[in-house]
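Once you scroll down, you'll see the structures, which are given as structure tokens.
The numbers here are math on the coordinates, done by the rules we state, and not lab data. Small disclaimer: the values here were computed from a predicted structure and weren't measured. Cβ atoms are built from the backbone, for glycine too; each structure is taken alone.
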Structure I
Amino acid sequence: MDRLLSQEEIDSVFRSLAEKSRAEDASKKAVPYDFRRPDRIAKDQLRAIHLLHENFARNLASSLSAYLRAYVVVNLVSVEQLSFAEFSQVLPSPSCLVSLAMRPYDGNAVLELNPSLVFPILEMLLGGSGRSGAKINREITEIEQSILDGLYRIILHDLQQAWAPVTTINFTIEARETEPQLLQIMAPNEAVLSIGLEIRMAENTGMMNIGMPSIIVKMLRQKFDQQWSVRRAESSAEEQARILRLIKPATMYLDARLEGPRLLVEDLLDLQPGDVLQLDYPVPKPVNVLLNGKPKYRGFIGVSGNKRAVVVEEFYEFAD
């Protein structure tokens, strides 16, 4: 216990402590990654999708109110990214599900209506008030499915109109199902964009859920960016530079014209060699310089080497 440590032993202790500290710091920086989930959708794109479906909810509320002749309220509840297995697990069973084609894009989306909404809507479409309050939990019949076709047309039309500012998607029904586990249109680990909307009408409240493949949404990232660039009141310097690069190769036609007196065609045909044509255009008077046929500048005719030229002096001022 009375033995003194040598300098080499002291240095060795400090080196081991420093290495241990570096190892702990590296473990703190490490972030766990779930390989079953694809890359996440960017937050700014999620915000844009949230605003897009808020507009969809408002339009759908108006459309359903007119179609059902009842006061309908539609609220956007959530927009999040889940795996298809997680999305399917939160859906009630049995339920009313349809598989939607998304032309011209490959892949299918899912639209689900809770039974707490479907049966009151059927009652209202068949002449009832939808206020019976009876809780029905069964699969819908083929006749009931055909009655709901008009409702689906309204929902898909408003959904298509909501996506129109970003891209044209033609939503059409490809298959119908009542059990979420039987609707195998995607792999369980495939990421989907889950959109939940709450619908309230009469004394009934239920959810409508939409699941869209995340890969299609990520493919549209550039279109979302273009939509927001159009909405911005002032473009950034980078955006102005990008537009300038795009228009630089464009071809423009520049003309300098001496606009003198007009002449009849018959007088022009009677001209003979030796005739003098007076233009009545003073030398100090500037000429109009036309850009693609429209006056843009004023200048003076000159010579540059062996070619005619025009010296631009000022911008052309249009008369009020």
Structure II
Amino acid sequence: MRNVVIIGSGPAGLTAAVYSARANLSPLLIEGREPGGQLTLTTLVENFPGFPEGVLGPDLMDNMRKQAQHFGTEILNGFVQKVDFSKRPFKVWHGENEVEAKTVIISTGSSAKLIGIESERTLMGHGVSTCATCDGFFFRGKKIAVVGGGDSAMEESTFLTKFATEVNVIHRRDTLRASKIMQDRAMNNPKIKFHWNTTVEEVVGTKDTGVSGLRLVNVQTKQKSQLDVDGLFIAIGHNPNTEIFKGQIDLDDLGYIRTQPNSTRTNVPGVFACGDVQDPIFRQAITAAGTGCMAAIEAERWLEH
């Protein structure tokens, strides 16, 4: 029987672990399929407070992990494949093991949708990014490309014009899915160019040199072309990692966990959610860490009462 079981090991889960461990709750944290979360895919993180010269994403997560362990968190390498929140104590299954928990903190995060080509994974964090807010600054004075046609793609493209000399929007259709106001804002920006009916066939570059260009193909004419850019931002959406919680907990239409206003409480008393799994808006390491702190404090208070 555990006081707290934390599912997921990104900034939210590890912050929840630090707080609940320091409250003498002896938490168990199960890392998940991507130990450390999305930050392990980034190179330099410059917007996390306390690091004036930036910090490598994997290093930041490794330090958070060590901090959680230092205060008494037990960390298991594995992933949860099933939960039962229908009655207390809650049950959590990972591998062949079943764990009973008085409270559960869900911090399974979300995963950026990718194009599905090998070169984007190879160069992720080396010129390929899924977060303009995180990495836009690194492309000051450079030419870049953005894949996508929805609101997030238009928002990121407009944001990136603050840094880049040219932003090339690559969209597989000839019309955008984005709202009218977002479309107008992007189309009226002289720095943004559109490549319609086009997909990325390959990202050109190496980990040492970064991205140097894209091989494109027109989906209608099948004509191939090369676009010289220094970076690629993929903005085709995110999927919250909530598959195992369907039917167990309230999810919104996009699959994110619903939490109560100004709280990490879910509709199941004793189950809390923090980080990107319940935040489709900000999706930043610092906001995830903040909600991880909230979840641990709320779990502690819930256990007291």
Structure III
Amino acid sequence: MSQKVIILGSGPAGLTAALYAARANLQPLVIEGAEAGGQLTLTTLVENYPGFPDGLQGPDLIQVMRQQAERFGAKYLKGDATAVDLGRSPVTVTVEQEVLETKALIIATGASANLLGLESERRLLGHGVSTCATCDGFFFRDQEVAVVGGGDSAMEEATFLTKFATKVTVIHRRDKLRASKIMQDRALKNPKIGFLWNRAVEEILDPEQGKVTAIRTRVNGSPKSETLPCDGVFIAIGHSPNTRLFAGQLEMDERGYIVTHGGTKTSAPGIFAAGDVQDHVYRQAITAAGSGCMAAMDAERYLEHLG
């Protein structure tokens, strides 16, 4: 089965790429992935996406984007891509047992936030537990929150949250931060930010109430637990791009993000990357959508060049 364009991923980047490719009459096929919709499906209220003054639920935003692309001819295939061969032309994509061919491939597989691995964390994700202060900080105005982590992203999240929260407590598993000195100084000097050092997070309370009420921590090497009352918990221990499928076939940076040149072009001809899979700086739905548009236009121009 041969396609003009295949898009891997069905978050804002993939669906915007699908919309633009479909309107260009490229009849794109979207491989939705096991976690269709990406990180937005784990988000409750989205209030910072242009065009929706009252906000809307993350899954609802994905659904209307999906329908819009479908209206112009985009097709969807459920399942995960299990293999790709980017060194041949046409490129092949294996979805479970089916091998597909495409002249152009848009990679929009996103990045996954690194989590602590707690059951309570999973149950409260989107209900007081967040991985994005820029997305959700507004909801914690005049409340107390905790940030888990000790790197630049954790200090950035903590500092940003002081715009809304009355108190921000950083919980770090070591006795010193990994963040750059300028980020450390900024956080350490902020009167709204406090620190709990050498702490392991044991539990986030309380899934039974459907909201965060506290976070339970334990001092390293001690059997004693302590409970910190709070209204929200922000997990800031990094993100991992979903690029394992492309290892050894595309240029990536030291963290595994796909390197793009002149827009969304990758190191392989006819392969384009959009969204969080190549963006570790902004990581917003709107920036992902914008790069999805760019990828579709780059793919269209590439196909025109092929004739």
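Numbers at a glance
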item	result
If distance in nm of label points 7 Å out along Cα→Cβ at positions 155 and 291 is computed and equals 1.4, the structure in I, II, III	II
Distance in nm of label points 7 Å out along Cα→Cβ at positions 99 and 251 - structure with the largest value, from I, II, III	I
